[in-house]
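As structure tokens, here come the structures.
The numbers here are math on the coordinates, done by the rules we state, and not lab data. Remember, it's a predicted structure, so these values are computed and weren't measured experimentally.
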Structure I
Amino acid sequence: MDKFVFVCYEHGTGGERLAVMLSKIAGCELLEHEVHGKRTWSYDHFNKLFLKKYDADWKKQIVIEQSHGAYKLIPSHYRPEILRELFPNALYVVINAPRTKVDIDGLHDRIYNNVWQTTHPKLSQKVGYFVQNAGRDPNRDELKLMSKDVTNGQIQCLIRGVPLDEDNIEKVFAEWLKDFGVDFEYVADDKLYIVNYVDLMEGKTQDVTSWLTNKVNHI
């Protein structure tokens, strides 16, 4: 049996924080994590594989093991239909995307404030953010800059080779938004539960907590 709970979500919609919260349910293994200001940084069973850019060969990076004990929470940007190819019996919690312009604009503001304006305390985390967004390893000069107190927005500027100032962060973010979109819109089934982004931002998590509690404890 696949004793995993995948929390599937799009960038900025709060999936890591939700995964950590759900991992505190009896029958689940607490997801190791750190809180950096307004952002949650987790350390999951697959070493954040499913939070990186999609890799067509992702299945080759997975070692199939017989799952025992508690359920493990896995934050994921991969869609549930993709994950089900290898984990058909896992449980899934999906954050459905905002739909109105007001809510989408609110998501953009949240990403800018909670991600681009925040920093990581460890160099390894900054490098991880760089690699995730640049698709390559940083060079020596880039590593030297990231050894200082830099925000994620400054790392985005570093990737693009522009000065690390506030004006450029805003310009780079505006360009980044042109390619950014959210479209998760799933329907619940026996092993998949839906949480609407707007409800999550309002702290409405009692229903998903009850659903997962019942599932992992076979109630």
Structure II
Amino acid sequence: MSTSTVNFWDSAPDRFLEDDRANEARCVAAAAIAGEAGKRGKVDLLEVGFGPGFDLLDHLWPLLKSGRISSYVGFDGSVGMVERLRLAVQAKAVEAPLPKTRKVDLRHGTFADLEPDVADVAYTKALFEHQPEFAGPLRSFIRAARKLAIINWYRPPATAELRDYDAAIGVHSITWRRADVERVLVELGCTWTTRLMPERPCNELWFVRRADHGRRG
């Protein structure tokens, strides 16, 4: 993530992105995570770029309570977002307490801080679009997931690359070339399916699995 983007998030208004909180793509991603756990199973989850924490607070919290998610580790490149979500998690734990065995661990970090095979499922939303380049972060993200990696694009990869810059907030937003993204996944030996949401905002979900099923190589 660029320095300007991180600086923006450190001082973002409290209700920034509130209009995206009810985005249906978040529900679909959470359902896929629950499905990966199965009826009686459980998964540990990694989220990269949690931002305001809408996915955790609204959709993943019930899975933590039920045990479908056994533990949650979240990384965000903004110190301000980490501290803000820690306060929100404390409030949520009072409202809807988790069992003592369920852990929520919020960390300051980026794709560069991820280790291979650290979680059953890895999830990220609207983050690759703000990276100065996607290939390195994508490789780190995919390798971090033992079973399933979920990418929730708000600017789905397209036939041509498109770059925008919002000077008011100092944030770059990029639509990556679809063939380039797919090439990296092929190089990693992945298979994947996609789901384009039918209503605006037209997010696209990519569900990616490594052919080695998480074995390091």
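As an exercise: mean projected area of the Cα convex hull in nm², calculated from one structure in I, II, equals 11.6. Which structure is it?
On the way: I: 12.5; II: 11.6.
Computed on structure II.
Suppose you compute volume of the Cα convex hull per residue in Å³, for residues 68-131 alone for every structure in I, II: which one lands on 108? Each step should come with its number before you reach the end.
On the way: I: 159; II: 108.
This value belongs to structure II.
To test your reading of the models, identify which of I, II gives 20 for relative contact order in percent (Cα under 8 Å, 6 or more apart) when calculated.
Numbers: I: 26; II: 20.
Attributed to the structure labelled II.
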